[in-house]
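There are structures below to look over.
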Structure I
Amino acid sequence: MKVTEVKAEVLKLPFSIKIGSMPRINASGTLVTVKTDEGIEGYGLSHFSLSDEVQVKFIEGALSKMVVGKDPFMIEDIWREMYNNSWRILFGVGQSISAVEVALWDIIGKSLKKPVYKLLGGYRDKIKAYASFAFALAPKAAVGMAKAAVQKGFKAVKLRIGEGLAKDEEIIKAVREEYPDLGIMVDANSAYESVKEAAELANICETYDVIWLEEPLPSDNLRGLSELRARSNVEIAGGENDFGLRRFREILEAEAYDIIQPDATRSGGILQVKKICALAEAFGVRAIPHIFGFGLIMAANIHVIASSYNSDWMEFPFYPDEFYLLKTPIKLEDGYAVVPQEPGLGVELDWEAIQKYKTK
């Protein structure tokens with residue numbers, strides 16, 4: 001089997017997002033289609049970003065030349081060529097490499113008629129899921145969103161914070177008081193700059209029995225994160241904005257996080273994140289991949305989680321099913337996400353919805 005074509009196109013959902021320190025951006029992504037001479041196609045989708053148009057040009061103008069004509073089963077060889085000839089030397093776009101690699105795994109699974117997680121070494125077929133809210137909400141609205149998540153069967157939620165210590169406490173307190181037994185995670189999206197403030201936030205989280213505090217500081221401040229982790233009684237999580245195995249070795253050696261959160265669509269692809277999870281296991285650290293955006297992003301990461309011993313939660317973006325862009329969304333049963341059993345990534349794209357949100 002040989003790859004015959006790699007194409008990319010931009011999808012934009014009808015809303016924008018502003019969380020923590022990040023700018024307001026469109027909920028958009030770059031859909032990658034990889035075609036083969038046997039008629040099997042694979043799909044990958046990048047996470048929300050500011051670089052979609054750039055990614056299309058980069059994928060079709062650069063990465064495609066490194067992939068077309070190759071055997072899609074040669075993942076390591078193709079990934080190394082993309083990495084060495086773009087990211088490592090010529091500053092390519094990490095999400096683009098990830099999306100192409102994910103599409104190749106989709107092809108491999110479809111060719112072998114196996115779900116990807118079983119090819120990676122399956123460990124579980126269902127995963128505890130937490131409802132991940134799309135943006136920070138006022139306390140009353142956060143309680144309402146938590147109620148909706150509980151009604152759908154979730155046993156845990158992740159609140160977006162990063163609105164200042166006083167407001168953050170109000171949000172967390174309101175949800176905890178309404179739902180004393182609900183699992184609560186919080187994500188500050190790098191909203192705080194000083195270890196002092198982040199430590200105060202960690203103390204607030206401890207007061208309200210928060211499971212973990214995510215990205216309290218910018219991810220490039222490993223020294224600050226390490227100091228915070230040593231001071232906090234609440235687990236510190238992060239890593240969604242980091243790329244590649246070597247970077248995560250640096251993070252683990254710095255003891256920056258209790259939980260690392262690579263993303264198969266941001267951190268280098270499925271195999272790279274599988275390696276990162278294994279590295280974290282050797283360090284005695286949990287690896288709970290970051291997931292947000294489209295259903296194809298969920299699918300890419302659920303296969304890594306389902307094949308990794310030290311991954312015990314799945315982030316489940318909490319918004320209308322239409323925005324997943326899947327014919328059938330990933331199932332939730334009694335608070336657990338069910339791993340797709342169909343070949344490849346195990347999901348079918350909703351092409352009608354994709355046509356609706358495709359940019360012209």
Structure II
Amino acid sequence: MVLRHAAAALLLSLASGAALACSCADLSRASEANLKLRFASAERIVHGRVTEVPSPHEAVIEVIESFKGSGATLSAMPGNDATCGFRFAPGEEFVYFVFNGVVNICGRAAPRAELLERLRALRIPETLACEGIAHPPRPGGLAPSTQEARYEPLRGFDPDVALGAGHVRPANEEDRDDWIRRLVLPVFLSPGGELKLWLTPGSVSPEAQLETGYETTSLIVLQARPDGWLHLRYGEPRAKDVGWVHSCHLAAATPRLEYEPWDKLLAGDSVPSLFFRAWVPHVLREAPSAEAAPVARIPADPNRYGMQPLEFRGEWARVRVSIPSEFCADPKPEGAVHEGWIRWRSRERGPWIWYYTRGC
């Protein structure tokens with residue numbers, strides 16, 4: 001891990017001698033090519049001042065200037081000088097380079113004018129887009145919840161659950177097991193409107209969470225606007241516990257979050273097989289139209305077929321259907337395989353299809 005951070009970031013090397021320690025190159029003197037490489041490799045680059053240290057390896061910062069990504073929290077690489085780890089100190093001010101979710105000891109650069117100018121020249125448009133988004137001051141005294149929460153999430157195969165446009169969950173996979181117990185995220189009354197409340201550790205009930213992996217959950221996004229504002233559900237479906245967050249707030253949250261539309265998730269390698277949420281027969285068609293000729297009938301029982309997505313186009317998806325299902329079958333059964341189009345979502349209910357979140 002240390003070498004991975006060093007190679008991606010900062011020409012880090014270990015000094016020779018009886019006591020090993022990290023030796024960090026001066027970034028402000030890096031060649032143009034090397035600085036561009038580090039800029040491209042970093043997840044975030046921010047000039048900030050530490051205002052709060054909830055734990056030795058977590059910091060809340062005053063963002064002075066962002067060059068890539070956004071957010072008001074940072075995580076330090078655990079360890080000491082020998083392993084390139086460090087602890088944040090209140091009041092420290094650096095340009096922080098984030099790789100793999102953390103800053104190592106060589107990922108802090110003095111904010112010299114020369115370095116700041118060079119980073120401004122490399123700054124990406126996404127960072128500039130977040131400069132007009134309000135980031136309210138965080139509530140103080142927050143700590144991860146120690147209360148044992150029951151695991152009773154919503155299930156995507158329930159056809160009565162409106163799944164919306166997509167979901168929000170931690171950007172880093174290693175944060176997804178207990179992220180709700182550490183969550184800090186502002187929610188607004190309307191896009192660009194007043195702050196409604198803060199989602200804090202212990203404030204989100206299991207009824208607001210949707211299982212999207214093996215005992216890992218997401219929050220449902222009911223609507224995603226082109227300007228980055230997301231209509232988020234943070235309470236059980238029958239309640240009015242909804243509000244707005246911006247993608248820039250997700251990047252600044254604890255832990256760092258991301259929005260993913262359903263078609264992107266369902267097309268990913270982590271989804272082995274798809275099925276319809278409603279147990280009724282469906283028709284596979286030659287083209288993405290309800291008027292197109294049928295190719296095959298898909299059984300009502302999802303245990304009798306499996307679908308692999310090939311292409312998403314609006315509310316239609318081209319899929320490969322196996323009847324009977326080949327999912328988790330060993331040996332593979334003999335049967336029919338068809339390709340064609342299905343309607344996979346609606347504006348009112350979101351996806352009509354789902355997947356096996358726990359594998360076989």
Structure III
Amino acid sequence: MFQTTRDDGLDTARQPTHKSASRPDKRPLAFELTELSKVYQRGKGIAVRAVDDLNLSVPVGQVVGLLGPNGADKTTTIKMMCGLVTPTSGRVHLHGYDVARERPMAVRQVGAVLEGARNVYWSLSAWQNLLYFGRLKGLSRKLIVPRAQSLLRSLDLWERRHQAVGGFSRGMQQKVAIAAAMITDPPILLLDEPTIGLDVQTARTVKDWIARLAHEQGKTIVLTTHQLGLAQELCDRIAIIHQGHLLTDLPVRELLARFRQDTYEIRLGGPLTPDASSWLEGFSITSEDGESRLRGPISDQEKLYDLLTQVHAQHLPLIAVEPVEPNLEEVFVQILNNAAQESPVIHAGEE
């Protein structure tokens with residue numbers, strides 16, 4: 001597993017001195033985006049608002065999923081957090097440092113792996129890349145070397161550390177990019193599709209590493225991905241943006257609970273008779289491994305008991321009756337559908 005080293009000589013984060021919105025979690029903020037907007041000029045007199053008045057704050061030590069469909073401008077938001085794109089208006093604070101006003105200190109708080117971008121220099125070796133990015137962030141060679149050794153060994157790159165990155169597979173290049181983002185041991189990591197191009201074993205290693213960094217070392221991870229199963233597995237909270245607007249920002253469990261419906265799955269130990277469809281309107285019926293699975297809405301206990309009476313008349317063993325929990329993909333689609341109907345933003349503490 002990835003090892004990190006403390007007492008690196010970099011200035012530590014400070015507490016924000018600016019005002020922030022009221023929030024239930026009173027832990028220090030890892031980052032705060034305040035009324036953040038980005039407008040691009042496309043052609044004569046045409047202004048495109050990529051990010052529109054975005055407000056988002058995340059406490060230290062959380063994995064937050066920044067999700068949205070293609071064109072939601074997630075990457076634009078990430079690049080503004082890194083200081084790579086200048087906001088049209090609004091502020092970005094990283095561990096209390098204003099990216100616009102205190103850029104040198106602010107950018108030391110963050111490491112980033114951007115999807116679709118060359119995060120490292122292909123003409124350099126993996127080892128040279130880590131030395132370069134470490135020095136770029138102000139570390140001495142004495143501090144860089146042990147970190148580089150640990151990262152390259154953990155990512156199975158040690159034996160090829162002196163080979164040019166341009167000759168690596170996409171997965172290996174991604175691993176070098178991750179190591180480069182980690183070389184200064186930053187408190188905030190911005191990971192844009194971090195498991196793309198990785199084999200199953202390495203992807204699992206990266207997922208375990210993300211969880212450990214947040215929950216054992218107190219780092220804050222911002223994860224952007226289209227793999228919603230990955231986001232549900234790793235994230236503590238989810239922020240969904242669409243066309244530059246924030247649609248929701250909630251802890252994962254609370255978000256899923258908000259969209260929980262009175263849906264149940266009933267498993268029976270055999271096939272149903274043909275006449276069962278008459279009393280199963282609104283239910284899906286599937287067969288698997290000799291079982292019948294009925295899935296549909298049951299609004300109250302009386303309806304459930306009526307349905308179980310009908311099931312009993314089938315003379316089939318009742319294996320299980322279970323409420324069905326929504327997954328993040330189902331919730332994501334529902335939120336985007338709601339956005340099309342101009343539903344309000346959903347925040348923690350709101351009903």
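Nothing in this text is a laboratory measurement; each read-out follows from the coordinates by a stated rule. Just so it is clear, the structure is predicted and the values come from calculations on it, not from any experiment. Cβ atoms are built from the backbone, for glycine too; each structure is taken alone.
General remarks:
- Source structure (of I, II, III) for helix-only ellipticity at 222 nm (-39500 (n - 2.57) for each DSSP H run of 4 or more, over all residues; to 500), computed value -11000: I
- Among I, II, III, structure where mean projected area of the Cα convex hull in nm² as derived comes to 16.2: I
- Test item: distance in nm of label points 7 Å out along Cα→Cβ at positions 32 and 280 calculated as 5.5, pick one of I, II, III: III
- Which entry (I, II, III) yields the derived value 4.7 for distance in nm of label points 7 Å out along Cα→Cβ at positions 64 and 216: I
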